[in-house]
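No value in this document is a laboratory result; all are computed from the given coordinates. Computed from a predicted structure; not experimentally measured. Cβ atoms are built from the backbone, for glycine too; each structure is taken alone.
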Structure P
Amino acid sequence: MDIIFIQGLKTQAIIGIFDWERENRQPLIFDIEMAVPIASAAKSDDIDDTVSYKTVSDEIIELVENSSYELLESLAEAICLHILSTHKAVQSIQLKVGKPQAVAETDTVGLIITRHQEK
């Protein structure tokens, strides 16, 4: 399977369980890998035959900026569900989300999840 990826997508969100996290937007950084068969797009040279990383990036930014989840787990699940339901060509997605301001002694903390298209 071929991979379309987005690396280092930056946006901000209200995310977290502490009072200060509920009052201030925090930066989030996303790395996304989408398994997509690209043979048709490679042959046709037509964006309609593949998944646009610009479109997916814009959708993730909008979803994140309009969300107010407490847990990264909930946000990550919502993003994967959105991509898989909106972009049927995506067979699976691996999403990594980093929250660089969560723990002062680290560069970032976060999670990585993998989800697959329902059969």
Structure Q
Amino acid sequence: MLKLFTKYASVGVLNTAIHWLVFFLLCQVVGSSQAIANLSGFFAAASFSFFANAKFTFKKRPTGYKYVSFVFFMGALSYLTGMAADAISLRPIFTLIAFAPMSVLIGFLFNHLVIFRGKQ
């Protein structure tokens, strides 16, 4: 499982860069709330992450149902993280720092145990 997690984390590096770029553009340039910026950043990065992990990490066929399930679950986690940060007036950088490791760990477990379950 360590090898699988390492592959998942390597895809996550680019995914995180996409997420952070969108988040900062929306917060700093557009003036969006952290909840909306975090959710939008997630959606921008989610497609890349889902399809790259399906092919590279889990070697499973991606389906629309799996994609929607992944986006819904992880999107809810993203939005709730941003909403909590807004509620306690957390600075945007700390929202991203908190969300990144949480999404990697929870995302890996969700993908491995639910979305792409089965022997690798």
Using helix-only ellipticity at 222 nm (-39500 (n - 2.57) for each DSSP H run of 4 or more, over all residues; to 500) as the calculated read-out, with -24500 as its value, let me know the right label among P, Q.
Q
When Rg and Dmax of the Cα atoms in Å is computed for each of P, Q, which one produces 15.3, 52?
P
So if we calculate distance in nm of label points 7 Å out along Cα→Cβ at positions 41 and 65 for every structure here (P, Q), which label has the highest result?
Q
Taking -0.54 as the value of log10 I(q)/I(0) by the Debye sum over Cα atoms at q = 0.16 Å⁻¹, for residues 9-72 alone derived from one of the structures shown (P, Q), identify that structure.
Q
